[in-house]
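**Q** So, here's a batch of structures to check.
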Structure I
Amino acid sequence: MYKLSFLSTPKFKSMVTTSSFKNMEQRILDEEVRPIFPFTAIIGQDEMKLSLILNIIDPKIGGVIIMGDRGTGKSTTIRALVDLLPEITVVSDDLFNSDPDDPESMSDFVREKFKNNEPLLTKKKKIAMVDLPLGATEDRVCGTIDLEKALVEGKKAFEPGLLAQANRGILYVDEVNLLDDHLVDVLLDAAASGWNTVEREGISISHPARFILIGSGNPEEGELRPQLLDRFGFYTQVSTIQDPELRVKIVEQRAAFDESPILFRKKYQIQQEKLINLLIAARQHLNTVQISSELRIQISQVCAQLNIDGLRGDIVINRASKAFACFEGRQQVIMEDILRVIPLCLCHRLRNDPLEQIDSGEKVLETFHKVFDL
């Protein structure tokens, strides 16, 4: 099985600069109040870590749903992503993190300035991770319109919600399988269109809402609606580590982190910075990665033989295999790249009967071997 062993390879030993060291140290000091467990210190759970990393490299993969027992490190691993998230360029005075180079995803406010050739002030901002709590109201998620100001002053006064904050970032829903149905519908609408529309008393406001949707939960507490499950690019099942030596090491690490979080984080400072630089490089080179027509056809053959509904499975596999090839430092997708990611992409798309269990990946791999004649 693939391991996240790139941190010890010579290729990345030269990627840490003096300035990046200073940035990392500053982040450690900034997080003294609420330190985050380092991503590179997490033991095992390679499938979960890889699925999160590939979504950072290509946000259009569509996020990931991580299901598993309590205490398997789901929330810890997801929140550890905050350290790894790169910076993006946003319009300074915009509430929705609009991209100054992408007119199609600009908010109405920024697009109006763009059409009038007005200068757009920009700034660098770290990709945000926004938590969506289970008890959130629809107004908290979608935003609200100040009707009094709209009627009295004739202005559209909009108070942004969580979807606005998460635009071009990550929206994390813990215990996603317990989310209220009306909030599930809101997420489905936003995920399908990439826009959030709020309407109150004949007044309508829309803004871009393109985010990486990450969910976690315990399957014993309930299943996800099929419509929402299909929106996730990846599905990962995590289980409790049974190896006694690894369990002891995990317990020791957690104890060391709880005793002195800042000192513990400094021990992983170099590994964290190497991974950050690797992800930045992978995002920059993703568009140069190629996949042959023959491999594309074989991917679609696998999806057809498994009776996958729609084409989302085909699209996600193509994207994920390119992201994985880029992560490995290759410019051309090979069969092994597809083999590595295809269970993540298809396991949750096989169920036609809601009462069936999600496939562990055996059926997907069996079909893959037949199509690729292995």
Structure II
Amino acid sequence: AHVARRLAARGAGHLLLVGRRGARAPGADALRAELEESGAVVTVAACDVTDPERVTELLAALPADRPLTAMVHAAGVLDDGVLDSLTPARLAGPFRAKVTAAGVLHETTAHLRLSAFVVFTSVMGVVGNAGQANYAAANAALEALVASRRADGLPGTALAWGAWAAGEGMLDDGVAGRLRERGLPSMEPAAAATAIERALGEDDALVVVADADWRRFAGTAGPRAATLLSEVTGRDEDNDVSRPAVSRGAFGDLLAAVPAAERKRFVTDLVRTHAAAVLRHTVPDSVRPERAFTEMGFDSLTAVELRNRLAAATGVRLPATVLFDRPTPAVLAVHLLSRLGAPGEPGSQSGPG
């Protein structure tokens, strides 16, 4: 809708708005009326753009005096979850909406003299994000399609968006809030849409459009993203805050200084402190040692965030599922003690992280 408004305001004579539900989509009639008031002729069509036959029929039905001259693919599907929870079906959903659809549009319009072929991707396909492996991969594949088109002399522009404001974009308030805490606040869509014109005017292949505190984001996104963003943030690898704040040996030395009888409480309090920070609680007392993480509101994304925090604090590498395998702060603390080989801790063991 925002792209259509922008195109109408810039004098587009005919807008073909395509979706699976066509005119039955919520708000379609109101949007068409608004665009027509701007002077544009508007056609709203129902079509599954992952079906080559349907798309070919749609293009063939266009009047000769209204040929297709530019294309914007703005569809997307989210099915977030940590890597261990992904299945072929969960991978297929985002790929169908992103890659399959764009591939069909590429093939069915390759013979046309398009002035623009614009695809909406995501900043998550550029830098990655916990819990979005399928969505990130689909968007990266879309950017590869654009690169292939340009290599063949065809127009192509990929816009890797940051989060759009809740209610206008694909994120709910909870996910939008977590991204904001990590340095990626939501953008106002009307302002973001101006980036399309600039990218086309400068003939860019890939443009990241995001309201971002890259230094803050790099500090929470893991070493790969931090390395990628080092030129933007001015952070070199030795100063990368996404790496463990202490080595495993250093934390082990710290723990060894704590009386043996106090070590479990010490590590439990560490877990509770970081869990409270992830849940945006002001004090760790709100996180009870024997209460399950799932009962506190942890999901797959916040579980990864806590895992990353604890790994940075202790130097111990932990799997993404550790909060579900060790379901309470007290149980997780015992597991950390065992992994650290804490002196005097029954059942402790040394070994690779």
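**Q** Could you tell me which structure in I, II was used to calculate FRET efficiency 1/(1 + (r/R0)^6) of positions 65 and 209 (r between Cβ atoms, R0 = 41 Å, to 0.05) as 1.00?
**A** I
**Q** If mean count of other Cβ atoms within 10 Å over residues 137-144 comes out at 17.9 when worked out from the coordinates, which of I, II was used?
**A** Answer for the origin of the read-out: I.
**Q** Next up: Where is Cα Rg over 2.2 N^0.38 Å largest, in which of I, II?
**A** II
**Q** Additional query: Have a look at I, II and say which one yields 23.1 for mean count of other Cβ atoms within 10 Å over residues 49-56, as calculated. Intermediate results must be reported in sequence, preceding the final value.
**A** Details: I: 23.1; II: 16.0.
The correct label is I.
**Q** Also, I was wondering about something else. Using FRET efficiency 1/(1 + (r/R0)^6) of positions 73 and 177 (r between Cβ atoms, R0 = 30 Å, to 0.05), single out the structure from I, II with the greatest value.
**A** I
**Q** If relative contact order in percent (Cα under 8 Å, 6 or more apart) comes out at 21 when worked out from the coordinates, which of I, II was used?
**A** I
Taken together, the values in this text are just the output of simple stated rules run on the coordinates, not laboratory data. All of these numbers come straight from a predicted model, not from anything done at the bench. Cβ atoms are built from the backbone, for glycine too; each structure is taken alone.
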